[in-house]
Structure P
Amino acid sequence: MNDLVTTLIQLAFQANKRKHKAVSIWVGPKLYVYMSDGDQVNTVLRTALDKHYIYKFMKPILGNGSVFAPVHIWRPRRKILISSFAPRYVNNFVSVFEAHSKILAVQLESKVGKGNIGCFDYLVSYALISICETIFGETSDTQRTLDLTFFNALSECLKYITKRMKKPWLHVDAIYKLSPMYAMQIKYTNIIYQYIDNMIYAKQEHLADNDAIEKADERVKTDKSQPPFHSFLELVVKNSKKYNEKGYTHEELREEIIVLAIAGSDTIAVGTSFTMLMLAQHPDVQDKVYKEIQEILGDPDKPLEAKDLIKLTYTTAVIKESLRLYPPAPLITRHCHKDLELPSGLVLPTGCDVIINILGVQRNPDYWGEDANEFKPERFISGHVPPNGFIAFSQGARNCVGQQYAILSMTTVLVTILRRYRLKPATNVRRTKDNQLRLTYQVLTKEVNNFAVQVERREQ
């Protein structure tokens, strides 16, 4: 798996040479169709909404959480999430992102000039504590310690899920339940559930006030300088009652909170880590980002706001270009419940599963040119981004509802770090034969050296 990028690009190249730009793979009696052509993929993502059975491996942790839920469960929950991710709420989370970004920046101080450091460890801690605070509200020092326990449990569960995916004989539930892995997964799942349950119960009294959000929003009309901070927990509870008089059950609420925790920690940490690697390896790009930060944000003591971060167009382009080259989730799947005709004329038969190579789509030279494997943030400023060429946040009805949240969180932490430090490439790090990063796969893509960089203090 260390040469994951090269392997996925080669598979994409082979698929795109075929007449219908797809490859059929039979695993016993099961048909899989592999593709990395953006137009074909777009049709699949907008039409086939159910996900492959392999996602059932997430069910012991997520239950029917909306990311992997069957369509009949996902559809009503999607409406609740969209309401909860409204920009007027997400924009207010920037203050949380900034507070924890500054803590991370202070932690990096002791690493200045000390050689290689794995930036992922710092970023995943930042992302997890930030997401916990945006989910539950203010976070105490005691709770931050619990956050680490919670994260470790999440991390261990994801490792076991990845191991199970790679061993077909463990796909059978009866066999998997006899393995030591199952017992360990249950152990860590119980830790996750206990943590979430305790946080929900702690907020129960406030959640019982159905008008709390409306009251806070009403106060803004008289004091616009203090926009209300509403936790995701409050928002999800309130919005669930719009579609169901009783709102979410405790179990349903826990499922959605766990989905938000996973989506808001590991994915943001991975995306930001890849961006930091790209900045370290391209000092000219890093200089342009720093210049933009200085010109648009100015005074480093001025609190960051969403309206200012949105103006950082080049910084945003750098983040998106990093996600294009190194999407946190390089492969996703869809299940066809009925025959589906693709733009090429190929008909996907009922019952087949589609393997979508996101990395292959985003490095497809038919969309991005012969320099598709090169890091060029200007692609996202030129206005010529191919409509089906960038799917890091997926496409169609089941795309990522938290895209704005993720971009704001990543932008905030990058701004905070770059204001204080210059990123340098790690030393003695081996790359692939074609000069790509060496990757491994653990549900999400990771860099084998834990995203190693060096930091030096920036001269003001």
Structure Q
Amino acid sequence: MIDMIDVKHVSYQYGEKKVLEDVSFTVYEGEFFGMLGPNGSGKTTLMKLMSRELPLQQGDIFVYGQPIQTYKPRQYAKLVATLPQHTDISFGYTVKEMAELGRYPYQSSLLPRWTNEDEQTVTEAIHSVTLTHKQHVRLEQLSGGERQRAALARSLAQQPRVLLLDEPTNHMDVAQQFKLLNLLKQSGLTVVAIFHDINIASLYCDRLLLLKDGKAVACGTPRELLSESMIECVFETKMKRHEHPVLPKPLVTFIPFSMPHIDEGLWHVKEHETMLVVETAKPFKVLSSALVGGGIRWATTFVNRHVPLDYRCDDAEQEMIQFLRQHGFDEQWTVGMMTAVDVKDVAFSFVDEDIRLFVAVTAGVGNAVDSANAWRRTDVVASPGTINTFVFIDGHLSEAAFVQALMTATEAKAKALCDKQVVDPQTNTIATGTSTDSIAIAASQQGTCYAYAGTITPVGKQLARAVYEATQTAIDRYRKRKGESR
């Protein structure tokens, strides 16, 4: 890797106020390098030193191995272009005239001459910031975001090797932010940018520099730096780290305040002719395999809907959504499952000791399956059956604990089927579930924190017991309705 910018032991102060203290870092050629930190951490001052807007007081900055103060102005402008946070717009200029200013370093001071190369470069710069259709519009007639993009076109017209950007997406809407950042990411330029949005910085930056009180706290990749403890240290606020659903990048969500804990009326069960409904007093965080609301979401309503044995639908999810709407449920806040089992045969299990939890299970085992031998089966269409399990926990589960709770509940269900001698009718072996089982693990995310929920943890033990007992009872009720002796 080639060192493009090398900052060594830089300090700076305005009068008696020191705003940077012994800051050192390196930016490599072609890298997208981000700077993060709270207001007053020294980000903008550092950017002004790299752009030569401010003179160095202490320390050194090298560009391509050469001290920046030794470059002539035109020579440096061909290497480094700057887009400050607040651009001084010369009103009366059009977008094109603004971009043309970027060709200044390439004009002779004695006999300036506009070439075809200049014209093509300006045209490409304007096109890259999606302002071609407004290239003859005056700057004062543009929105704030459009003016920022016009200023960026000027910087790009310089054809620099390094772009210094102070909040480059300032005043832009979401779509324009991502268009611009995609352009910069794909440009091949070395980019050094100040960000306030931690998640955008994580998505686009190869490495980050974290600043606080004028000091460099850490420098590294987003995955290395964006931990909960590091962000709390730098920004003095609590947050949670998550994984981006598509990219291997961390995302953060801030916790604005603490919700009061709910004690009474945490959940309420309503039994209807065609469905079982559980409503919670406050939103619960849910991990589920449900037909509606599957995956991770927050929900206040949990529906287990009975459908006939001959139910068939090309788009069961949309049909279920229509059902929910017809009954006054908002699908955005609902977890919805289907079952061919009579919902009157639901089995409940409550735990109200040191740990407070509630389980509801409906169990039809007509399509019981032994997962270990499912590969031997010849059927391709699931027949009606289904074991639907709802688990509600009054506590705060970590992401790992959600997955562990899912495992614990599944193991307890499988044990209940084993003890009830539920058999896979095709393989004649003990079943572990059915082909259409669904489960939801819901937590209030308040009160006691549970980092783990495996089978030997306090919450796991109670959860397993409740699921096991409720599943056995639900199987007994199903068999009784079916007239089975076993």
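Structure above, values below:
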| read-out | value |
| --- | --- |
| Highest-scoring label, criterion being relative contact order in percent (Cα under 8 Å, 6 or more apart), among P, Q | P |
| FRET efficiency 1/(1 + (r/R0)^6) of positions 37 and 197 (r between Cβ atoms, R0 = 25 Å, to 0.05) - highest-scoring structure of P, Q | Q |
| Given 27.0 for Kirkwood radius over Cα pairs in Å, calculated: source structure among P, Q | Q |
| When Cα Rg over 2.2 N^0.38 Å, for residues 357-396 alone is computed for each of P, Q, the largest belongs to | Q |
| If helix-only ellipticity at 222 nm (-39500 (n - 2.57) for each DSSP H run of 4 or more, over all residues; to 500) is computed and equals -8500, the structure in P, Q | Q |
| Value 3.6, calculated as distance in nm of label points 7 Å out along Cα→Cβ at positions 189 and 429, assigned to which of P, Q | P |
| Entry that produces 0.70 once FRET efficiency 1/(1 + (r/R0)^6) of positions 77 and 437 (r between Cβ atoms, R0 = 41 Å, to 0.05) is calculated, selected from P, Q | P |
| Read-out distance in nm of label points 7 Å out along Cα→Cβ at positions 245 and 293, computed value 5.3, structure in P, Q | P |
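Every read-out reported here was derived from the displayed coordinates using simple, explicitly stated rules and does not represent laboratory data. Predicted model only: the values in this text are computed from it and were never measured. Cβ atoms are built from the backbone, for glycine too; each structure is taken alone.
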